[in-house]
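**Q** Following are the structures in question.
Quick note: the coordinates plus some simple rules give every number you see, no bench work behind them. Please read all numbers here as calculations on a predicted model, not as lab measurements. Cβ atoms are built from the backbone, for glycine too; each structure is taken alone.
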Structure 1
Amino acid sequence: MIGRTFRRLRWIAAATLLQAAHAAAQAPAPLDVRGEVFVGSEVEGYLRALQVAGRGGSYPWSIRGFSPREVSRVAPSDSAHPWRARYRFTRDTAGGARVRPVRPGAQAFVNTTMPYGSNDGAVWAGRGLTLALDGGASLEWRALSMTVAPMAFIAQNAAFELEDNGADGVLEFGHPRAPLSIDLPQRFGSGPYGRVEPGQSTLWVDAGGFALGVSTANQHWGPAADLPLVLGNNAGGFPHGFVGTAHPVDVWIGRVHGRLVWGRLDQSSYTVNRNPRRFMSGAVAVFTPRGMPTLELGGTRFFNTPWPARGVSAANFLKPLEGLLKNSLTTGDGDADNQLASLFFRWHHPRSGVEAYGELVRDDHNADRRDLLLEPDHDSGYMVGVRRVWSRADGSLVSLRGELLNTRVSHLDLVRPQSPLYQHHATRQGHTQRGQLLAASSGNAGGGAVVGLDRYTRRGRTSLTYTRTLRDRGTPDPEVTQALGIESLRFKGRFDLTAGLTGAYQMNRAGDGSAFNLNTVVRVRVGL
């Protein structure tokens, strides 16, 4: 009798374990993603929509990526948010070190006619098939957090008609009009192109209200979601060190949050420069006035400097703190530095589910105060954006967003020479990292617009996006690309599955033709 009962219990236990394993495969426990990639990730757009809807933490959005502790601060305040069963954003209160996997992911891109893609980090999606892999692990222990998340990609890089830039050798693959003044190749060579990079890896120490560390991860400065003017995730991250506040600091009249960054920038193989490396130094700060916790006012400075032949000195580290006007500099007009400086704002109103934001950027120093006051739009660009988020009765979110970017050479070019934004006569790689713009891909001599409609449910996300990009060719007929895309993310057991299809029609291609490209994207990420 006892033996029969034991056998029955054993079978019941086995059946229960099988059912539990099946349930885990179908509906895993919420995944802690605080140590994973943030800039450009699924959770970034989702948490921003929640914040605008009044269902997330009130925290400045203009200095990203976030540390794991900062992710906890922007975590949803609404326990009934759509992705509550999928992701966990709050900090684990248990003591001791915590090691978590960074969920491995694979991506495949296909372009039928020409290279197409942006805001995908180091990946360059040429014509044909492009494959990318990433993954790793994260550690959090007391004030220390660390993420190791390398990535690799390989692009088929099939041939297509290049625009004649008048150069030969490796430079024939370079920028269609200025292969010697900006490192933006049309194509990365005549065969397959790939890289292995440290990816979104960071060592972060967060203690006493201050943060410092080293990283190769992307940073995103300013309020833009898709079209940043200074830093975003259009190119790969670059090796850098940073120091700043760990969170906004109360200074009575408001709160201040800031970061200083120093690092190294590299060029691609399809430009010719005696000094292939550059030293970057930059600063970003945001101020939230007292009594107005949803208003962000801030600015950035970013310097590209040829790598000093005698090594980096204290003066290089202090660049972001120097004077704004050229006549205040000790180096004079011969200074080879290329400075970008911007001012921005962001205001979101949780009760209405609305946010509005904008940024103005200036390339290189103004000569003096008179120059600043008379021609503030010389070598400049701007971005404006809005978003409206609705919370539906079923708990889902609907987000309508739009951004407009204008970086065309202004009318002042009639009387005063201007270079297209992000190009420079001395630092000839321009504002790039390994052949891709550090800012929005459409920012050099042009502009763009994005209108997107996103719906977030407990099953995932569906997005419909219209994109327009413009490249000024110095003639009355600029090159314009109109694109319409649809993308769907679905949660299936431990898998995040994403599929997208975009049709892009390019007018005045190479100045005398048009082309249609079909872009297909498939992504898979698995929780461990």
Structure 2
Amino acid sequence: MNRTCVKGALAAVAVAGCALASPWAGAAMPGCSLAALPAISGVTYKSATDNAATATAPEYCRVIGNVASPAGNPNGDGFAVDLPASWNGRFLMGGGGGFTGSLNGPNITALSAGFAVSTTDTGHTGGVASFALTAPGVPATGAIIDYFYLAMHTVTAMSKQLIKDFYGTADIKYSYFQGCSTGGRQALMEAERYPDDFDGIIAGDAFMTHRLVLQQYKGEFDLLQPPAAYITPAQLTTIDAAVYANCDAKDGVKDNLIQNPQACSFKPSQLLCKGSSVPPACLTAAQVDALSDYIAPIKRGKELVIAGYPISDLGGSDGMALWFLGSTPTNFAGPEPWASAPFSWGFADQTLKDFVYVDPGYNIFNFDLNTEGQIGAAALALYDQKTEAGNADSAKAVNAYLAKGKKLLIYHGFSDGGLTPYPMIRFYKGLADEKGGYENLQRGARLFLVPGMHHCGGGPGPNVFDTLTPLQAWVEKGTPPDGIIASHTNATTKAIDRTMPLCKFPEKAKYSGSGDVNLAANWSCPSDDRSLLKIGPNGFQAGLGGQDDDEGEGGDD
């Protein structure tokens, strides 16, 4: 087959004007019809659509259908498989987001590089958690199993068979997975439960443990109880400015980017309103307490349950306002404080009602977790019982995947206000312990923390970068990624205004000392650097720290 434009087509930006030449000279792709699709056990096809090549996309056949669920989910597992006219012999599975329930659109960048690409709705439709209930008090067990882990594996196996049959080949050269958020959890879950499914996996901002929802729950209550604790979106600018004044220069250069939020020593109390100062230029005493609690972890007694949030980069339309504030609550006493709830409340509310208590009428204000972060033993035990099958946080299981020579590329926004990055850091440290150190671990798994990035993108830092190309080079050529170049685009001019390397943990990007700080050429990733093991007061407040960490300056709030 003609593979024009395949080599080097994957980049941080879409490939303009690189339409793949079809070997069928504009005629419909053979096999791209319902009548011609291969018969596969358990599969029902709904459509097969030949999409003609354009100036920015190749010709491809999009097949949509449903495959029977081994979990007994009566919905089956919906899928879409995109088959390029010029296939490069490789398969890419894409992860979902939120509670899933829909199919991803075509991945034009991957299709332009010649990948066959698949996606699944994980066994239900609609992006809400009500699929987990058959009726009040009756869990939809099959649908839950599919969402937690099984549908992705089922559709992966089916997609591989469809691809081989469609192209008339006995094998697929390489198989890859790419996902962020829930897709990041699915990525790790595939590595842990089905290590033979993929040769290389990308896990971004992973929803690796459902205990992250507990942190979302606590963060909301910190801001609601009492009502005077509620922080307004306008005050986030004030908080960000104070955090940058405290922390921007700690990484060696003042450049409007915080490289290591866990090393900060910002005290919310320094913003306490005094004298004639009034919000939003300052915080009330209740707001100071709420912000301090927001940073803090959840514990059962002295035992850490889940780490807290970074204090950096709370502002912006996709920061804390999106996840925790929303519009001003209409009823601080609950059970539904918002007419239009922020993201974190939505996840916490639905998880507790539909997964944990199996009761759509449950008042989550009754859940035994207080604003100080203490959770009751019975509440935690029930929560874990109902959600742990969806966790993808087993270091031992990931190491079984790595033992096969497979590769895992992880990234996480260091200012992610949706899913705090700190549990991922702890998870990666646990992987290093299992492997006998970072050098051993990095032969198969590398973590890239993205300073200034919010959840799966956004934020003031360089937040656009390509992970599939470096993963492919690592898997197929044995060339591991030492640094990944990221860029930031000015929202007004739409021009790239900053580039810099993302370094593998525990390295931190180092400025050369001269030249434009906004150019990646003036930064490096020192191979012997361990700067991201440095923990300051804000990191300790969030529940971080361990035997391989370096303690920063003292002080507490």
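**Q** Here Rg/Rh (Cα atoms, Kirkwood Rh), for residues 273-312 alone has been calculated and equals 1.32, so which of 1, 2 was it run on?
**A** For Rg/Rh (Cα atoms, Kirkwood Rh), for residues 273-312 alone, the value 1.32 is produced by structure 1.
**Q** State the single structure among 1, 2 that was used to calculate distance in nm of label points 7 Å out along Cα→Cβ at positions 73 and 393, giving 3.8.
**A** Here the read-out was taken from 1.
**Q** Say we calculate mean projected area of the Cα convex hull in nm², for residues 121-424 alone for every structure; which of 1, 2 gives the highest result?
**A** The maximum falls on structure 1.
**Q** Further question: Match the computed value -7500 of helix-only ellipticity at 222 nm (-39500 (n - 2.57) for each DSSP H run of 4 or more, over all residues; to 500) to one of the structures 1, 2, and report its label.
**A** 2
**Q** Given a value of 4.7 for distance in nm of label points 7 Å out along Cα→Cβ at positions 369 and 513, point me to the structure among 1, 2 it was derived from.
**A** It traces back to 2.
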